[in-house]
1. When P(r) over Cα pairs in 10 Å bins from 0, in percent is computed for each of I, II, which one produces 6, 26, 31, 16, 8, 6, 4, 3, 1, 0?
2. When semi-axes √(5λ) of the Cα gyration tensor in Å, for residues 70-141 alone is calculated, the result is 37, 21, 14; to which of the structures I, II does this value belong?
3. Work out which structure the value 2.3 belongs to, where distance in nm of label points 7 Å out along Cα→Cβ at positions 46 and 134 was derived from one of I, II.
4. Match the computed value 21, 16, 12 of semi-axes √(5λ) of the Cα gyration tensor in Å, for residues 110-221 alone to one of the structures I, II, and report its label.
5. Where does the value -10500 come from, among I, II, when helix-only ellipticity at 222 nm (-39500 (n - 2.57) for each DSSP H run of 4 or more, over all residues; to 500) is the thing being computed?
6. Can you rank I, II by distance in nm of label points 7 Å out along Cα→Cβ at positions 102 and 182 and just name the one with the largest value?
7. Output the label of whichever structure in I, II has the greatest value of mean count of other Cβ atoms within 10 Å over residues 118-125.
Structure I
Amino acid sequence: MKTNIVMRQFIFVFLIAIIFAGCKNQPSKNTDRIIHINNIVDLTHTLTSEFPFIPVKKLTYPFELIPMATLKKNGVAANSWKIHEHLGTHIDAPNHFIENQKSVDQIELKDLIVPVVVIDIEEKASHNRDAELTVEDIKKFETQYGKIPYNACVMMYSGWEKRLKDSSFIGLDNKQVKHFPGFSNDAITFLLANRNIAGIGVDVLSFDPGIDENYTGHKTLFSAGKWGVECVANLDKIPKTGATIIVGAPKVGKATGGFSRIIAVW
C-alpha cells in the first residue's frame, strides 16, 4: 500500500514537471515585442549652453547651468537650470501645436518604448540643404528592409549632426530663413494613414524642413496624437531596422515637450 502511494506521488510530481517544462518551452506569443539589449547606443546629445536652438525673437534662448550651491560654501553641490522645453535632444508632445491634445506626461509608456527604423537621406541632403524625406523614400526603404513595424518610430538620418558646431546646422540666410532637411508633409500623412506609427524623429532642429515656417508637418502629426523627437544623435550607429528605442520623456504636467534621454537597444 505504501509503495503504491509513493508511486502515485512520484507520477504526480513527474507529470507536473512535464507540464511546467512544456509551458517553459512554449514560444512567446509576443516575440515581436521582445527587447534585446546586446547592443546599446545613446541617441542623446549632451546639452550645454553652446547647443544650437531655433531662434525666435524675444522667446527662445540658450540653455544655462547656474550654480545654486557649492561643496566649498554649502557642503553640497547643486545647480539651477535656465531652460525651455525645446532645447537639445528633446520630445515634442501633441499639445505643442494642437489645442486639447496630449501633453508629455499623458503619452502612454507603450508608445515610448517602440521599434525604430532609420531612413537615410544623407546623400540628397548633402546636395540640397532643404531636402525632404518623401513617400518615395519610405517605399524605397521598405523595398530593401521590409515594411515599417506597427507602432514604430520612423527616424530621418540626414548626417546633419556633423554640422552641430557650425552655423550651417541652423542654416540661417540673410533673410533669417532656416535651411535644414526634414519630413515632407506628404510623408507624415502617409505614415499616419498607412503605417500606424508611434512617432517620428530627426537629427536636425525640427522635423519640418527649416524653410517651412508654418510647421505644417507638426500640425499634421500632432493632430493625430503622435509625438516627435528632434536633435537625435548617433542614428548612423544603429541598424536601419530591428532596434528598439526607449524615449525617456520628462513627466511634467501640461508640458509641450522636454529634453529627453533617448536610448536604442537591439
Structure II
Amino acid sequence: MGTSARFAGPPEPAEAREARVSRLSETGRVKMQARGVDVFYGEKQAIDSVDLAILEDEVTALIGPSGCGKSTLLRCFDRMNDDIPGCRVTGSITLDGQDIHSPELDVVQLRARVGMVFQKPNPFPKSIYDNVAYGPRIHGLARSRAEFDEIVERSLRRAGLFDEVKDRLTEPGTALSGGQQQRLCIARAIAVDPEVILMDEPCSALDPIATGRIEELIDELRGRYAIAIVTHNMQQAARVSQRTAFFHLGVLVEYGRTEDIFTNPRVQRTSDYITGRYG
C-alpha cells in the first residue's frame, strides 16, 4: 500500500488548488510561501502537497493533533530538515519570492533571515550577554564592543527581558527561570535582525505566567517580523494569531483568518477538532 493511503479525502482538483494558491497572495503581503510541499522520512510521507503563506507583520498559527506535520513543515522554512538523515522535501518554498533551496541562497544566510525558537528553552552555556551576541558575532554584524552592546541591549529590550537582567549580563543564561530563558532565546533569534521568526510550541514547557508574557511578546513583535507558531493550545492560537492553518494527517485541511477558522470553519474536520471531538 502506498504512502498516500494514510491521507484522508480525495485529491484536490488541480484547478481548485491553483485558485486556492492564487488567493493566498490576495490576503496580504506574502513573506514566505510553500507550494505543493511534500516531506518524506524514508518511505513514510509526513506532509502531503501543502500550500501555505506566511504573511508580513502577522502571526500564523499551525494547529492540529500530535504527529500531523506541523513541526515538520515549520522546519522546512529554515531547512532544518536538511540535517535529518533520510528526510526528503519536494515542492517549492520561497522567501520574498526566492527559492530557499536555490544555490544562490546559502543556508547560513537563510537561517540569519529566518530565526527559530524551539519548544524547550535552549540557551547556550554562555553568559546572557554572549548568548545574544553570538549570532551577530558569527555573522560579522558588529565589530566594536559598543556595537555589540547596542545590539545586545536592543534585542533584550525587544524580548522584554533587559530590565530584568541588565545587572546580570555576565551570569550564565542557564541560570535564568524557564520563562526568562525562552525570552533570552527569542532575544538571541532577533539579534541578527531576521525577517521571519518560527516558534515551535514556545510555551509548552512554561507556567501560565511565563506563557502570558511570551504571548504578550509575540503580539509586540508581530509588527516587526513575520511569525509562524506551532501550538497544541487552541486558545493560544486564537489569542496570538491573525491566520490559522489546521493540519490533520499531514494534510493542510483549512487555512484562513483566525476568527473565521474558530467561529465559522468551512470544513467539518476543522469544526470537529476545534470542538474537541478528536485530537
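Every read-out reported here was derived from the displayed coordinates using simple, explicitly stated rules and does not represent laboratory data. The structure displayed is predicted, hence computed values, not measured ones. Cβ atoms are built from the backbone, for glycine too; each structure is taken alone.
1. Numbers: I: 6, 26, 31, 16, 8, 6, 4, 3, 1, 0; II: 6, 29, 34, 21, 8, 1, 0.
It traces back to I.
2. Derived from the structure labelled I.
3. That value comes from structure II.
4. It traces back to II.
5. Working: I: -7000; II: -10500.
Derived from II, not from the others.
6. Greatest value across I, II: structure II.
7. Details: I: 18.9; II: 16.1.
For this comparison of mean count of other Cβ atoms within 10 Å over residues 118-125, the top structure is I.
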